[in-house]
Structure 1
Amino acid sequence: MQLIDTHAHLFWDKFDDDFEQVIERAKEKGISKIFNPNVDSTTIDKLLEISKNYPENIFPLMGLHPGSVKEDFEKELEIIEKHLRNGKFYGVGEIGIDLYWEENKKFLPQQTEAFIYQIKLAKELKLPIVIHTRKSFNEIFNVIDKENDDNLFGIFHCFSGNINQAEKILEYGGFKLGLGGVLTYENTKLPKVISKIGIEHLVLETDAPFLPPVPKRGERNEISFMYYVAEKLAEIKNISVETVAEETTKNATEIFGNMF
């Protein structure tokens, strides 16, 4: 059985003390391919280091996270673009708009500009995008409505929206919904939404070290914990975990497959 984690951040220092063990525990659960979206210029060196050291397991993406879009975002984008044009990356991400924190709201125009710029880069380079949509579905849709075409595809990371939002995303034609620990939480309506969405539209992720699933809430999230998300999806769909693994791996390969 093979599972693919389409979104983790293994370059954070929370993994420094037991990195190799984290990878081995993931492999024991059938998770050997882990896609790692960048955050900003401060995370690039570590991202490239771990990707070089684990070339069969860790696949880097390059992008500027919306939470890192500040006054100097144009300089950050220059660094991101230079790496994208000169390195081997499997997508453009993590990009998007984040309006959860008050500080981020001040930079909505800059976030939007950075998002559009990176979308255009992705289309030019024929790479998928990984979209961050925290409290920003309407703003994201306003951009994608204008930018969507046959060259735009990717994943809506950590999807936690309603059925109307899910259906709008799928109408774009090139996107999958990324499901992580939130799917297992008691106070979420996400299982009801996902029960109405075909499994062909879904991929799995951890967002490690963040958003650990039940029964690991309160702990550092790690790749092997994604198995609990797969189990929850199997329960929702009334299918086996093996079928979840087969289908979501196929879906992830549809997004990233031409890059292996």
Structure 2
Amino acid sequence: MSGSSLAHIGGGLAAHARGRTLAAAFNALSCDDALPESGALFVVGKELQAGGDQAGSWIGWAATAGRALIVVPPFDRLPCDLPARWEARRTESLAGGETTLGALLARERRHEIRGQLLPLERTAGQVVTAGWRKHPAAGLVVITALPVWSLTALDHGGVCSDWLTDLLGQAGEAPESVANDHEALPGPAERVPTRDEWTLLLHLCTGPFADEKAALNALSRSTIHTLPAECATAAMGGLTELRFAELGCLTPSGERALLDGPYAAYARALWRRA
């Protein structure tokens, strides 16, 4: 992340010693009043949990593609409804992690994340990092129990960069070259899924469902994906025509489309959760 920084620090974290350590580890810049146009924004969990205008502005900022709001410890011992219901539970530190950074910071971690979020990383069954986004092409809200401001991170700048780059890769719209690559997506039709159809494809990863009605009813209650009822019905018809869905479930072609498409990492995370 040399050159212009992809990471910024907001709220009270910017003036805290932890923020200075995080800035050095992630090549991050402090925010003034204006939030960055894109990239990652690190904020403290307690400040998001407090709610108010600032917390709302952070969630609103993260709704735009290319932006990742990364919420880090410390946390309050209370549930939070931004962006969906979640809480940070105290836990004993456990060795290991699905990412190199997670493994490096495992012994210093004091929380696990629970609630209506998408698990992005686990350690021994505990959710270490969780995410939420309004639809596949939106930005990403990340809640992590990893103390990424640890002094340990200072000695592993490359690992920090890789961890952040992976999250930012899930926080933007599909690259145009990928979204328009018809040969990369199996199926009889000559078109690729629309944005609504991608959303429904990802929702179907959380199944199986008994039929189309059950899948659409589950979508209407979902805290992970949002799609108006009429758009969801139309998208289901489109996926059926593409032979990516049948009777409310993914077909093998639909699964391959996800794995070969721009939201493969997101789809795998949903399959792990299901």
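A short reminder: the numbers here are calculations on the coordinates, not readings from a lab. Here the structure is a predicted model, which is why all the values come from computation and not from measurement. Cβ atoms are built from the backbone, for glycine too; each structure is taken alone.
Source structure of the calculated read-out (log10 I(q)/I(0) by the Debye sum over Cα atoms at q = 0.15 Å⁻¹, for residues 38-125 alone, -0.53) within 1, 2: 1.
For distance in nm of label points 7 Å out along Cα→Cβ at positions 110 and 150, which structure out of 1, 2 has the highest calculated value?
Once distance in nm of label points 7 Å out along Cα→Cβ at positions 110 and 150 is tallied for 1, 2, the winner is 1.
Figure out for me which of the structures 1, 2 the number -10500 belongs to, where helix-only ellipticity at 222 nm (-39500 (n - 2.57) for each DSSP H run of 4 or more, over all residues; to 500) was derived from the coordinates. The structure behind it is 2. Highest-scoring entry among 1, 2, by distance in nm of label points 7 Å out along Cα→Cβ at positions 142 and 246, is 1.
If we compute relative contact order in percent (Cα under 8 Å, 6 or more apart) for structures 1, 2, which one ends up with the highest value? If you can, show how the numbers build up before the last one.
Working: 1: 20; 2: 16.
Largest value of relative contact order in percent (Cα under 8 Å, 6 or more apart): 1.
Quick check on the output: 17.0, 49 is Rg and Dmax of the Cα atoms in Å, derived from one of 1, 2. Which one produced it? Could the numbers behind the result be given before it?
Working: 1: 17.0, 49; 2: 19.0, 57.
Traced to structure 1.
The value 25.9 for mean count of other Cβ atoms within 10 Å over residues 62-69 was derived from one model only; which of 1, 2 is it? Computed on structure 1.
Identify which of structures 1, 2 gives the largest calculated value of FRET efficiency 1/(1 + (r/R0)^6) of positions 54 and 78 (r between Cβ atoms, R0 = 30 Å, to 0.05). Don't skip to the answer; put the middle values down first.
On the way: 1: 0.60; 2: 0.95.
For this comparison of FRET efficiency 1/(1 + (r/R0)^6) of positions 54 and 78 (r between Cβ atoms, R0 = 30 Å, to 0.05), the top structure is 2.
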